[in-house]
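Below, each structure is written out as structure tokens.
Each reported figure results from applying straightforward, stated rules to the coordinates on display, with no laboratory input. Quantities reported herein were computed from a predicted structural model and do not represent experimental measurements. Cβ atoms are built from the backbone, for glycine too; each structure is taken alone.
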Structure I
Amino acid sequence: MKWIQWVVVILLFGLLVCIRSFASDLFYDPLITFFKTNHSTDVLPDMDVPKLLLHTSFRFLLNTIISLGILWAIFKRVDVIKVSALLFGCVFVLLMLFFWILLGSDQAGGHMALFYVRRFLIQPLFLLLLIPAFYFQKNL
């Protein structure tokens, strides 16, 4: 039965990789190309901010659902899922607020805070923090 658990985890991680691989086709995000350039001296490109916020939220939601599936497959504990969902929700609200504020900043350069806030929103980095945290807590 343990091998089924690991197959599920690998498949779910594969879904996260697919979201990342096809992000430019699936989601509206003009910041992808902006951050691939020498953005340290540029102003933010023209963008549809509400659409960007919606697509970033949807991507975060997809990553969260898959991340919760991975946590369930690894730990099989309802309390882990409840705490994780609460943490993901709090992180989402805080980071989206910061993201929205940083998008309003139109000064040339100085976009590293926007870069990192966006990165936490669009990539499942929080999952990489939660797995060892719950594993450590489980083994106490």
Structure II
Amino acid sequence: MTGLRRSEALNLQKSDIDFEKNEIIIRRTKTKLLRFIPLHPKAISILINQGEKIFTELRKDYVTKKFVSYLKASELSDLNLHSLRHTFATNLIAKGVDIYTVSRLLGHTDIKTTMVYAKVNTATLQSAIAKLKLANHY
């Protein structure tokens, strides 16, 4: 529900969360630029009950291995932890969020990078065509 990179999530500290504004600040990013992410209510409910270090005591290899074990238990294949960022972007695009906004949420400096993440599903394509029909432009 945040689109964070694994490293960004693991470096998140309680002081990076503003529960009044319902947002987090990502200080240690791949691009070295500060990023503010609005928080979904589900993310707030998870984060509000965490300790000061949140995820910082978890090692990245442990998180990855645990995720892979969940995938195997669910009989899912061809996925990895980074797939969650792709899903985040795809879901936003499917809900009509513009690619520029998705790019900013993901922390991309080049929108071309976001284009790789933005998979368009059949329902989104059908919705686009339906908009043409509603406008009565043929």
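Here distance in nm of label points 7 Å out along Cα→Cβ at positions 100 and 124 was derived from just one of the structures I, II, and that gives 1.8; the source is II. Tell me which of I, II gives 3.4 when you compute distance in nm of label points 7 Å out along Cα→Cβ at positions 52 and 76. Going label by label, the one that fits is II. When helix-only ellipticity at 222 nm (-39500 (n - 2.57) for each DSSP H run of 4 or more, over all residues; to 500) is calculated, the result is -25500; to which of the structures I, II does this value belong? Considering all the candidates, the number was obtained from I.
Tell me which of I, II gives 32 when you compute relative contact order in percent (Cα under 8 Å, 6 or more apart). Clearly, the read-out refers to I.
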